[in-house]
Structure P
Amino acid sequence: MFLHEVFRPEFIKADVEAQDKDEVFEELVDHFCQATKSNAREEILDALRRREAKMSTGIQKGIAIPHGKTNAVENVEGVLGISHRGVDYDALDGQPVYLFFMVLAPGEDSEKHLRVLKRLAELLENPQFYTELLSQRDPQSAHRIIKKYEDVLIALD
């Protein structure tokens, strides 16, 4: 499963307005539900909050990967949110978060879920990926950056 398939342009919000973690969850889930015409908003929010209660998904400088398992989705799905102001996310390093990679997976599909998280972690090891992605102002250009860096990663495999 490729990240550019999970984070398609219609699942990229390049102008996140949220000011705290819970608002980010709501904004990204609302974007997902609108794009998919899903009415599972509360179920998805609950899955994200349950996972977040275990430990912050604000994992490294400026980046959070909120994720959860829910039967509200049939396949691994994602929403990328970009905040140009930064969000108080209770990240592990205490710093604001600017990029949010929300990943949702069906309850039984641990393998694909973990592969997406692993591929994302590999991309995030490259500081240029973070910098270029953060500078994008629209979903199509953000998607191009994901594909560009993922293609390089695949070529190295």
Structure Q
Amino acid sequence: MTVLVRPLVPSDVEGCLRVIASLPRFFGAADNAPSHATEDLRTDGGLVAVSPGGEVIGFITWRRHLDGAAEISWMAVYASLRGRGVGTAMLRRLESLLTAARYTSLSLLTSAKSHTYQPTRAFWQARGFTPILTLDNLWETDVAVVYTKSLTKALTK
């Protein structure tokens, strides 16, 4: 599937919320997207994947932490389009942008235990991310796992 990935703009927020709503197993009830999503979509750096008609079909957001370190804060693809390369295309574009800006590492948090998130963990590991730390008390309903990936190999090429 050919995917157009471009910077997230304010008018994309509603489309991103629709993507979240298509994934109630991951983000809760379809009409109750996590309350911090809207703010994160407006304040974090972001990219969207769009259909040929311009509809948002996926998004990825990130934030800067320490010098050279970035964290993926959100990533979601319409439920019906998962497994078709949309997430990979967005991740590759983000890694390219971060590498060009001299970032050296990229990290994220996801569920460590939930069977629902097993394909998510497999996605990250297949793209070079390594689980490095579990956080038992971060969330009320699950254990979080921190994944990280070095971006320095791309910097030396």
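Each value in this text was obtained by applying a stated rule to the coordinates, not by laboratory testing. Nothing here was measured: the structure is a model prediction, and the numbers come from that model. Cβ atoms are built from the backbone, for glycine too; each structure is taken alone.
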Among the shown structures P, Q, from which was the value 19 of relative contact order in percent (Cα under 8 Å, 6 or more apart) calculated? Q
Assuming -8500 is helix-only ellipticity at 222 nm (-39500 (n - 2.57) for each DSSP H run of 4 or more, over all residues; to 500) as calculated from a single structure, say which of P, Q it is. Q
State the single structure among P, Q that was used to calculate Rg and Dmax of the Cα atoms in Å, for residues 21-60 alone, giving 10.7, 32. P
Going by distance in nm of label points 7 Å out along Cα→Cβ at positions 5 and 53, which of structures P, Q comes out largest? P
As an exercise: percent of Cα pairs over 23 Å apart, calculated from one structure in P, Q, equals 35. Which structure is it? Q
